[in-house]
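Just so it is clear, none of the values below were taken in a lab; they were calculated from the coordinates. For clarity, every value in this text was computed on a predicted model and none was experimentally measured. Cβ atoms are built from the backbone, for glycine too; each structure is taken alone.
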Structure I
Amino acid sequence: MSDATHSKPGAIIKVWWHEHIGERLDGRPSGKALGFAARLRRAGPVEALAMRPVFDLARALDLTDPIRVHRIVCVLAHLRGDVAETLAHRLGAGHPPPLSDLRFQRLLRAEGDALTTGLIRALPMAGRACNIGALGADLFYWSDRVRTRWIFDYHGAAVPQMLNETLKEISE
């Protein structure tokens, strides 16, 4: 994971997820990965960070906050597939959308444990699949700018050019 070609948080997180939690890049899940994901879903922040793969991810991302690391790995442990669409897009696609406008707004306002819980509860509505790299980067950089992009993704609208350039800079 220290490879220079995977230096962006989203790319690091995506490769880590494929190696340790979800389907591998060849599309086959493993029993070991499923067991690890189950342990992560039950682990608290310190327990999760004590697991070598999580510790390695935290180091690769230069994260020292166990709560932030826990949020990323805990949410990722509930995913089963890596697809092109962002989580916000998948939650807002269709009429009616899988996640109601009111629940989406509540999710955007959430912080801390409420954010983690809200995301985990929303994942089944997205088929437990989304763009792993994008979600990982969003959780890494969670801020008003990321939330703003989520609003556009949820509604299936293009992000205005000026905002899009700013968002690309922070998520790469």
Structure II
Amino acid sequence: MKTQLIDKFKKIKLLLLDVDGILTDGKIILGDRDELKFFDVQDGLGIVLLHRVGINSIIITAKKSRAVKRRAKEMEIKEVYQNSRNKLKIYHKILQKYNFLPQEIAFMGDEIIDLPVLEKVGLSLSVPNAVEEVKKKVDHITQKGGGKGAVREVCDLILKLQGKWEEAINNLC
């Protein structure tokens, strides 16, 4: 990993996450009542580990789903923006609300709707299953796919590159 990319990881204080294609593999099962989504448990623990050392996370997704709200609660994510097609507007709201600098924010997205935010944050991240337009613009593409440990991979990189891995593990138990 290049020094410039390592430096970007070291500055992160907030991880913004898309859902479909990032926290899930992008597949949706439609039942009679609810939409079903599959989440990776390792991604969830990675997010909890970040929280244990004061690095927060927020979900910004274009769709609305009760499954997302429920999973966010399990991962201790306190802020979820659903039905948000204008993700850039939400990003600016978050910047103002928390007084973060762009270089302190990472965003994981996989679709063209994510590009406006990916182009503004300090660390733009995606997955191998992202659309080509996104993969061409981001700072880093994970080895693992969306819904298959990609978020955990990013969380582990943040923690280890910031020297907070041991603290996160100790704070978990």
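Remarks
- Origin of the derived value 17.2 (mean count of other Cβ atoms within 10 Å over residues 61-68; candidates I, II): II
- Computed -18500 for helix-only ellipticity at 222 nm (-39500 (n - 2.57) for each DSSP H run of 4 or more, over all residues; to 500) - originating structure among I, II: I
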